[in-house]
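Here, each number is a calculation from the coordinates, and none is a lab measurement. Keep in mind that this is a model prediction, so the values were computed, not measured. Cβ atoms are built from the backbone, for glycine too; each structure is taken alone.
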Structure P
Amino acid sequence: MAKEKLYKHPEDDSFDLTNMVREGVPYPYFNSLSNQLHFGLEDWSSYLHLSERTIQRYKKENKSFDPLYSERILQIERLYKKGIDVFGVADNFYTWMDTISIPLGSVKPKELLDTYFGIEAIHDELGRIEHGIFA
């Protein structure tokens, strides 16, 4: 099966990502990503530490997210890209993200997306899975 591609920006390098964070993730980009990842306002509200109403305001005003929120959005996008690459099929990765993981503290990986360290823990676990190291 073909692997899904989440990125819509031309390059996946640190400079492009840094510029995108500084400029802010545009709401249409965020909305498209939300649809691809099957995240609702409640999910994003938790991950970004923003109220649903504030996110709706970004939509209404069609404005870009502040750098702090843009960085988290892109971190999550990169994590999902990595996960889909590791699992080969998006649905398999989505199922894993929604299943309790003992190595990640007996929580669903998806519940760790609200902090940088949680995202890094998931990324590290994906690396272990990718290399066949199951603990």
Structure Q
Amino acid sequence: MWVLLMGSPEIIVRTAGNEDALKQLGPYGIETLIMVDEEIRTTAYRVKVQAESSTSTSYHQIAEELYYVLAGEGVAILDGVEHELKVGVFLRLPPGTKHAFRAGHNGLEMLDIHAPGCRPDRDVFFVGGEVPAGFKSAAE
């Protein structure tokens, strides 16, 4: 197991919601809350899934992932089991949990935290199908 220590420990105070910082990765809009040079042991994102769209199924071999629904509604498919999502729902996904999301008619917005850190080009594995635009499968 590896531990990435990119930056020195520092306090981060950042306001989320900067639409200019939102990067589109397939059906995901991802706003990075902990920048690469600030990363110590975690990464954090504000994730938006477009209304009435679905994400590809993926998993992480190393990272545990935590989600908290901020706005909208939808469904999380976790290891093949569907779970309703609405504001206030919290998810903990241990490493290896296969997960995908289906957003409702209002879209879906979540806080997404990985420990240890995970990025679109690190510790992301997609199950059957193409890798969404902007991601690089860790298997490559």
Structure R
Amino acid sequence: MSKSARKPPSKSKRAAGFTDEERAAMKERVRELNSGAGEGESAVLAKIAGMPQPDRALAERVHALVRASAPGLAPRLWYGMPAYSKDDNVVCFFQPAHKFKARYSTLGFNDKARLDEGRMWPTSFALTDLTSAEEARVAALVKKAVG
């Protein structure tokens, strides 16, 4: 049988590479794009309020730190996660541990973040707790990210 005569893979085979959590996040993103829901601080605060502990406490602190450190960033949802954008581009986001059944939450930065340091730099940070030292580091990273 020639390559062109082969049947395309079934839907279940195509999706087999994604976890249920990843597929759910993609569906959430489609809903955000189609409905315009997910824009603004109220959507972010509602999403945070629905998180289980300890994700909720971390997300509340990260949200407060981002808002204080870079008030020009616009809160929004991105794949169902709290995110902060500039000129409609997500700069940073909070990924709760429960969303992907991970052992820790993360604070991530997209390529629009100005965190460049030489030829290699971190773009994601594991969060298990936020003491004043970590809060200061998060604030500094967010300020640097927006330039």
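What to note about this one:
- Identity of the structure behind 0.20 (criterion: FRET efficiency 1/(1 + (r/R0)^6) of positions 24 and 120 (r between Cβ atoms, R0 = 25 Å, to 0.05), calculated), options P, Q, R: R
- Which of P, Q, R yields 14.9, 47 [Rg and Dmax of the Cα atoms in Å, calculated]: P
- Origin of the derived value -19000 (helix-only ellipticity at 222 nm (-39500 (n - 2.57) for each DSSP H run of 4 or more, over all residues; to 500); candidates P, Q, R): P
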